[in-house]
1. Taking FRET efficiency 1/(1 + (r/R0)^6) of positions 441 and 593 (r between Cβ atoms, R0 = 30 Å, to 0.05) from the coordinates of each of 1, 2, which one would give 0.65?
2. semi-axes √(5λ) of the Cα gyration tensor in Å was computed and gave 64, 26, 21; which structure, 1, 2, did it come from?
3. Which of the displayed structures (1, 2) returns the greatest value of mean count of other Cβ atoms within 10 Å over residues 177-184 on calculation?
4. Thinking of 1, 2, which structure, once relative contact order in percent (Cα under 8 Å, 6 or more apart) is computed, gives back 8?
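Values quoted throughout were computed directly from the atomic coordinates according to the rules given, and no laboratory measurement underlies them. Worth saying up front: this structure is predicted, and the values here are computed from it rather than measured. Cβ atoms are built from the backbone, for glycine too; each structure is taken alone.
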Structure 1
Amino acid sequence: MAHRKAAVLLIGVLAVSMCLLPTPAPAQAVYGSILGTVTDPNGAAVPNAKVTVTNVHKGTSDTVTTNSDGNYSATHLIPDVYSVKVEVPNFKTADVSNIAVLADTSSRVDVPLQIGQVSESVEVTAETPQLKTDRADVSTVFDMKQVQELPILNRNFQSLLLATPGTQILSGWNHAATENPQASQQIFVNGQHFSGTGYELDGTDNQDPILGIIVINSNLDSISETKVTTADYDAEFGKAIAGIMTAQTRSGTNNFHGSLFEYRRTDALQAKDPFQLPDPVTKKVVPPNKWNQFGGSIGGPIIKDKLFFFGDYQATRQISGNSVLATVPTSLARTTCTAATGFCNLSEYLQGGQGQVFDPNTGNSAGAGRTAFAGNLIPVGRLSPQAVAIIKALPAPAATGISNNLSGAGSGPFNANNFDVRVDDAVKSNFNLFGRYSLQKFSLSGGGIFGALGGPGFGVGGLAGNANTSNHSIAAGFTYTLSPTLLTDFRFGFFRYHVNSNKFDQAATPATTFGIPGLNTGGNTGGLPGFFIDGQTSIGEALNITRCNCPLIEAEHQQQYVNNWTKVFGNHQVKFGADIRWANNLRVPSDANRAGQLSFNAAGTGQNGAFGLGLATFLLGDVTNLQRYVNNPVAQAPHENQKRWFFYGQDIYRATPKLSINYGLRWEVYFPETVDCKGCGGFGHLSIARSWLPATTASITPET
């Protein structure tokens, strides 16, 4: 048990709220509730009143009875519109209609009765409270009308989080599109890190814990409502330190309903940048750009008043156009440095005393006492043949000057196909089932400004490479009423986040072709290395060049089992339950290029930390720094496994008609991670050869 104790995280959530009116039944991640008090004309409580709660659109109903204080509550209601009927001998029947029920909220309906016969009825108007007096949480609820009609860029469902007070988006940084094609945003809640916000879909987990992003970024047409809680959420919720965004998918009704939509944007409507040079190939200033999104939904009965379905589909077809302004060697440098004899002429880089190149073979290792190359003329025989070969393969500059002398424009396709299917079954009056399956598939790609030499990409987010992603989510559950004071619900959840991304030249060995040994060594080390040259646009491929963590295999899935129990003792409504999860992850990333990342800084050909030229350091073949990502091959990569057990208990006590107390406790246990192969849980080390010179066989290999 010692290893378990080390992984135990005990989180106590103790909230006491003193309200002006009685509070509802315990919060529900999937369901809502209706509660209230039944009184006679004198305001006295009416016990043993029969209260029937009916779903207006489905025709299903639940019946409860008021207690000795006249209080009633109907819990575990699927979000929808309901009516309430109250029947008591010697009183007229009271009918209340058009009561909206939302998940994790309660609708209060107090019913005053009038003297008369049960056969007589009176219509009671339900009033909307001016203030929320039944809950302690700080939250914002968006109903189906708001979800579908609020203006949201690209119909990104998660953007609704930004409509909640206390939220802000992290600017200047985003996950690479290859790993986040669902466009999950980095949103801070009350200043907490974006990964601290939890996401739930139909009461099941919907967050990738590796990157902290939403897994299923739902189609807007599939959502009946969403709730964002930013503080004081109930003990039922956890695995979050910031906020929680819960969403419920739509359910079918007794009537057939459907929708169709299409949205389109193209480059024909975009303004031109007056400072942007035309693309040398297409001669266009504005690159091709198209965003087209279309789909629809349908829902209705399979068996009236009993079995219902709902489905939706959304497709996105996008051609993302990007313009890139790059810096490549000047025409003079390109011509002279790639000649068979003579001098490599870098005189154009002498700018006001800066850019002077010094011979790294002179002076000491710190650069002191180095001899300058007069006029920045370097004998061609001193140059690295590998560097010369790379310079020859680069596009020629399209403009004069030593910087921003090449422009390019292009586009990369992005395709998405998303759908949801949900079925609800009112098996019996005390037994209800639901099930939902969601699939979101993405494919995207793009080329680089340097063609076969990569460079900044034209795909989504600057991508040069390709990626395919399939995200799955399953939620299923039931509610069962054992007695008027005891009921239970169960949910099963499963999600799978699966990414497969690759370089555009993954199968090739360009480093070997250029004569650079020890980089393309087989396995996952194919494709271009990355070349970072001070003052020049980066060449090759890397996460911070082509925005592609390539190659990458991410296969993460999680199983979840949730069981909640609700028991009513007089004016106590006690709820407790367990949430058992088993997580599995296979991640084979390339946070640094597996073929190597070679840096060439100006100090390599400078003097005492001043002057120098990164291009000269590159041409002389002197590698300043070399990084490489190395781990086991995919066939031997370990799957990481972890058990996560969550338990909670909470009580709402209606002490008086004007005082209620809500308190609870939550316990979360995160067990140590395990791997499924012996010796696969450690970290590797690298042996790095610093210099890359014409006669050097530089290489990087993992140590054993």
Structure 2
Amino acid sequence: MPPSGLSISSFAVWPSTGQLRSLTYFVPSGLGGGGITGPPPGVAIHPNGTVLYVMAPSISNAQIWTLNLGQNGVLQQTASSPITINTAFQGLAMDPLGQFLYSVDQFGGSIGVFALDQNGNPGTPGSVTTGLTNPTEMAIDSTGGFLFVLNGGSPPGMINMYAINRSTAGVPGALTLVGTPATGGSDDQSMTLTPNGQFLYVFSLNSIYVYNVTSTGLTPVTGSPFTGVLGTGNNAGQGTVDPTGKYLYVTAQGHDAIYGFSIGASGAPTALASSPFAAGSFPDQINIDPSGSFVYVANREDAWVYSLNSSTGALTATSQNRTMGFGIAGQLLSSGSSALTFTPKALYVTNTGSDNVSQFIITPSTGALTAGSPVAAGTAPKGVAVLPDGDFAYVANSAIASGVPTLSAYGISSGVLSPSGTPTPTGNGPTWLTPDLSGTWMYNVNLTDSTVWKFNINSSGALTSGAKTVTTGAGPVFITTDPTGQYLYTANSTANTVGEYSIQFPLGSLQTLSTGINSEGIGPNWIAVDPSGQYAYVANLTDGTLGEFTITEGSGDLVVNGPQPFLPVGSALSSVVVEPSGRYVFVSDFVENKIFSYTINPAIGDLAFNTTGEPVASSGTGPVALAVDISGQYLYCVNAGSNDITIFKINLTNGTLTQVGTATVPTGGTTPAGIALTGTVN
């Protein structure tokens, strides 16, 4: 079964568009049992952007998990995690100066404070403030001077304001009540502050309560509460203010919308002319990136990205991403004020004829390849895969060596492979493999016995506890995961089907979603899922067609898409890939030695030919595998007949390809088959 919402997904933000690119997810060990029943009610991120705190509730207590943000956005549990608190259902608030972490006990009516060391690790609670009535939400102003608490114990709700002790005298982080608690609404949901800390906004059903914040307490502004501004009968979600303090946005869970307001000099909200803005199902958390350019909204099962017009405050939806949602809206945070860079690093190619793996270093500015020395593999290596953190690579050796089919493991240092341990036995005829998105498990398909095997991946990168998980359709040759980390798909070349599976937690076993959906063609050979997790495309080798599918949200089932269930493309489609922005699909034809380019309709996922009636580019002889680098600039094509790699620059304006250099790059081996790339996100 899925992890009941108790997971943390990490995404990279593409600087120019705000697009979210799925990196990995993390499920803290020990979660999923002991009465833990919902998504983490409290999450916070340290101001330095390297430490994430997660509150996990259970029936009798709560735990704070401290996670470090590692390479490529991979979350790693710290040695001090978790801290168990003998209270239940808590929330978290992060001190903007990085010195304290506060937790709220909804049923116990108290607030605890944790002092943080220089690495962001929390110690035991140093001070406890009691006497609150059903506190549910906390907020801290940008200077770290005051903490605000929303009490929902009895109508009307109350808002307490506390001064945070930052002097050396007394208890560090201790709270002192300031003024008289302010009166809120009968069903206060959440609150937020303006960046300068001047105004506090509290959202209650369809109303907004606004308070002026002074050193002596909270005072309602003229006109507060502003009733009916969030729609009749609406259930308000979360709110946020843009970095300039000009605009206020509130999710409206009852209307699947976002309400936008301009903020006047008095703090009063005035509805924007273009408000409300459409959102997904049951929108909850809302967040604005530090530049003020993009708005992110966590809906029940996906995250939407909006561009923010700084002149008008209008929001325009630009992209969507499926998430590990299971019917419960989650928390959403962003971190960092500098744009990320996506840098390609290394490329690996398996050579079935010479039983080795070629390795290359990528020149980021040109996409050019510098060859290293090939490393030995098993017999007829085909599939190759790299873990999300880029530390280990794995190869499926498709023929039997010494009577035992195997998977080989390699450590990666500065892009260079080194064999790690002895090859691991698997099923008969291993052809392809893929890790799950978290890097916890490895799955491979076996052509001869039509099985999928699962392996645990330990901290040293070794594969352990390998065993058959399911029997799939006849002749499986390819396997891949979706970007949410919930589903696996196999291309079954003999059965002409696509196997569909959900990954079951906490052990990683597979549950069959169907007996295998028709691939809409003959000889399915490769599957590509778009970065949003909404669409899948299947390349059929025998009849040269391309299947188009929509992935059903919440179940992972594939349904045929587009005006026709498959596209006639060429003679023998060997590979298909979607570039990282999710706009273009590239397909290789093994017989015609060509690469075709299509544009994705983001609304429904069907494809349109980019250059009518003509292939976009010519490859080497017998193209078998395609891959796009992490920056989305370069397409690499492995050619089995000519034993080389063709490199193309991708024009992201129209999807056309231009070959890099005047010649292909020799693989250094014979009959290449598989490809994998690494890169860094900084």
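1. Working: 1: 0.65; 2: 0.25.
Of the options listed, only 1 reproduces it.
2. Comparing all candidates, it corresponds to 1.
3. On the way: 1: 24.8; 2: 17.4.
Top value of mean count of other Cβ atoms within 10 Å over residues 177-184, among 1, 2, belongs to structure 1.
4. Details: 1: 12; 2: 8.
Considering all the candidates, the number was obtained from 2.
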